[in-house]
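Quick heads-up: structures coming right below.
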Structure I
Amino acid sequence: MTLSPSHPLMDGRTAHSPLITAYRGEKPSRNPVWFMRQAGRSLPEYRELRVGTTMLESCLKPAMAAEITLQPVRRHGVDAAIFFSDIVIPLKLAGVGVDIVPGVGPVLDKPIRTAADIAALPELTDASLDPIREAVALTVAELGSTPLIGFAGAPFTVAAYMVEGKPSRDHLGPRTMMHAQPELWAELMNWAADASGKFLRAQIEAGASAGQLFDSWAGSLGLADYTAHVAPASSRAFDHVRDLGVPLVHFGTGTSELLGAMHAAGGDVMGVDYRLPLDEANRRLGGTVPLQGNIDPALLTAPWEVLERHVREVLAAGASAPSHVVNLGHGVPPETDPAVLTRLVELIHSI
């Protein structure tokens, strides 16, 4: 299937933007930069807009989700918007009991741990994704030539929340299930892959010019477990959108030892967290894969000269890859001064 003729990639609005050029493996006119979690708690206008609204409500009110997505583009002049949502939104839209508890994170009414639990999981229907399509359409109408990146949680991260029922440090529950009940685990991973894949496809068809799969918790796995028990489902999630022809990014935290396996599972661009220098990531990937990353978020509150030196090192290391989209090695911390991000964008564009 091809995208609609009015899609920003098809009608020329974003096809030659610095971000999409770099995602395609070509050298753009300037260093493209955006920040994971650029829309959200670091912005006073976000906090003001969110007063009296829960996280899930803000994600599912199309006008509010669009406005939050647009805020950092207006403020910082970044080269992409990242769709404001949450990885558990597909669960919520499917009818799974889940909430995002302030100070905790996603919490399920009932963890998914038995064959009966998995059999009872509802299917995410196409119609239930209409609020997502509406929010994307509203966003893209305002963005002009700036691309919107769609996103979804990778199946392991989604399934880890479902098994634990809440955030976890070590993900013992899902790691036990994948070995003790491998068939059950595969069923759960397929459900999560299909939910995330449909969620991402809805965003892209509605106007997102690229997509990113986030695997926040894959770093808790060794290579053998990732390859045998996770990569097939990540590939299945990407299968939902490969035919659309948009650039796809695969990112995980703590996944330096998994880079090759993650790239094999899917993604045209590999996101690299702050733990691995980009020139080493490029070497591990054979020098053929566009990279995204990987400024250390901890340095956003360091003195400017420390941050600037680090950013210049990141850019120098990224220059070894076919192309490089500048980002953080994880998300923007809530306490970040927005003025620092704006200054950072100006610096990166000037180099």
Structure II
Amino acid sequence: MAELLRQALRIVAALLTAFGLTFLVILLAHQDPRTALSALAAGAFGSPYTLAETLTKAVPLLLTGLGVAIAFRARLWNIGGEGQFLVGALAASALGTSGLKSLPAFALIPVMLLAGTVAGALWAGLASWMRTARGVPEVISTIMLNFIAAQLLSYLLHGPMQEGTHAQPASEALPSAATLPVLWAGTTLHGGVLIALLFVGVVTIFLFRTRAGFALSVVGANPEAARVAGMDVARTRLTTMLWSGGLCGLAGGIELSGVVGTLYENYSPGYGFAAVAVALLGRLSPWGILASALFFGALNAGSGSMERSAGVSASLSYVLQAILLLVLLASQRVRWTPRRTVMNEST
């Protein structure tokens, strides 16, 4: 409990510091910080519609954040959530606009989302294979695979998957049977939020109640000790990356089916990259990531209102996210430095 309290206090301190620095940034831009932050809050929670918008934007952040956190727990630096998100959307779109589109919704939607999950898992698995077979660090391979996924998306939308009129680089719109149901009439809130919440529980059970989750933690803590204990480190890393990429791919499929409906270039606003900050703010804990995703979803939902009402650029939300991530990393450094100093003096 004491450790949980220290972690909670550290996160609260990071949030307060980040908002304080953002306050200064707004002042330097010759704007009123109180008006800007009030507009941000109103745009995120001020009405049923804006609340639903916050929840909708939190869904892809929650799933990609969970995926990234699983990899990070095993000390696998999966920075490829963006690419896995894109290929997941590609796979879901390909099936949703193919000959399968005549299927009823109860069959078509699960098939699409399963395709997105598998595509994301295989994309992350490729990075894992490169590490095992060729010694390529996953932090490099996953970043490079992001660019490959973006170029693959561009190629397909200018060629094989382009809509019939060829007027723009976009896919055919999904049929109504391929779209997730709206949960709150008059809002954007869709059934994907229930799937995302379900996976909070699934990931919690996987990490803390299964042998595979225990092996993942051991490999992350000390791979050499895991080998001595008879664990298959390579297999555990592959399983971890498949889980990680699968969740990011599922996020891409859900966003396509629940919100966008049509695949186009620049499809993702950076959910896969924001997932790193979401996972770190949530302390790599599924329930912490849920709270973190809601926070970042509120920032994204309220930024438009802040720009309209206070005249402050919506890009400020990204500035706040960046400041928050830097503050969190700095707080980790402050935590460990005294212990290293004590150890050095004792030796």
Using the calculated result 35 for relative contact order in percent (Cα under 8 Å, 6 or more apart), pick out the matching structure from I, II.
II
When Cα Rg over 2.2 N^0.38 Å, for residues 105-264 alone is calculated, the result is 1.24; to which of the structures I, II does this value belong?
II
If mean count of other Cβ atoms within 10 Å over residues 113-120 comes out at 12.6 when worked out from the coordinates, which of I, II was used?
I
helix-only ellipticity at 222 nm (-39500 (n - 2.57) for each DSSP H run of 4 or more, over all residues; to 500) gets -13500 when computed on, of labels I, II, structure I
Taking Rg/Rh (Cα atoms, Kirkwood Rh) for each of I, II, the highest value is that of structure II
Which of I, II yields 22.8 for mean count of other Cβ atoms within 10 Å over residues 17-24, as computed?
I
Between structures I, II, where is mean count of other Cβ atoms within 10 Å over residues 25-32 highest?
I
Which structure, out of I, II, was mean count of other Cβ atoms within 10 Å over residues 89-96 calculated from, if the result is 21.9?
I
Distance in nm of label points 7 Å out along Cα→Cβ at positions 65 and 257 gets 3.7 when computed on, of labels I, II, structure I
With mean projected area of the Cα convex hull in nm², for residues 193-272 alone as the yardstick, tell me which of I, II scores highest.
II
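All of the numbers you see were taken from the coordinates with simple rules; none came from a lab. Keep in mind the model is a prediction, meaning the values are calculated, not measured. Cβ atoms are built from the backbone, for glycine too; each structure is taken alone.
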